[in-house]
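Presented below are the structures under discussion, each in the form of structure tokens.
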Structure 1
Amino acid sequence: MQITDVRVRKMESDGKMKAIVSVTFNNEFVVHDIKVIEGNNGLFVAMPSRKGSDGEYRDVAHPINADMRQVLHEKIIEAYQLECE
């Protein structure tokens, strides 16, 4: 599976959330509402989530393994940094 497009919408506020991202796979499937957040150790990627009836947030879509999570993280952060230039 290839990441074929990453679209970044930068946030205008000075809060911890820096951008909302949409990622397209194989020009056939898209995941919206991925967040780029400024954490204590730098930028990180938070997958789209929904609040359950128990008050806990659960990812709606997420990578199954660490390798895909790393690829996704790198592509999203790279696209965000390009958008900031």
Structure 2
Amino acid sequence: MDEMKQVVLEYVRREYLEEDDDREVEVDTPLISGGIVDSFSMVSLKRFLEKKYGIQIPDADASPEAFDTVESIVVLVQRFGGK
């Protein structure tokens, strides 16, 4: 797994899963449609990504679909210059 996927995956697990939550989150796990990330959490995730990778993600591109899996998040970050 590449570094960006690992960073995003670890952030999601740390920030959005309770310690007693037995759900497995992998790169293709539905985050928003699966109820792990809500719209408020999506905003904090967007801010984390922008700060971590020195990018700006336009609000119009920060859609639930773009944030639904770690895989789609990485594609979004890379599209706006994150490395």
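Bear in mind that the values in this text are calculations on the coordinates, not laboratory data. Just so we're clear, the structure is a prediction, and the values are computed from it rather than from any experiment. Cβ atoms are built from the backbone, for glycine too; each structure is taken alone.
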If FRET efficiency 1/(1 + (r/R0)^6) of positions 7 and 55 (r between Cβ atoms, R0 = 35 Å, to 0.05) is computed and equals 1.00, the structure in 1, 2: 2
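Given a computed value of -7500 for helix-only ellipticity at 222 nm (-39500 (n - 2.57) for each DSSP H run of 4 or more, over all residues; to 500), which structure among 1, 2 does it belong to?
Label of the originating structure: 1.
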Which of 1, 2 leads on mean projected area of the Cα convex hull in nm², largest value: 1
Among 1, 2, which structure scores highest (criterion: relative contact order in percent (Cα under 8 Å, 6 or more apart)): 2
For 1.01 (Rg/Rh (Cα atoms, Kirkwood Rh), for residues 23-62 alone, calculated) the corresponding structure among 1, 2: 2
Which of 1, 2 leads on distance in nm of label points 7 Å out along Cα→Cβ at positions 15 and 71, largest value: 1
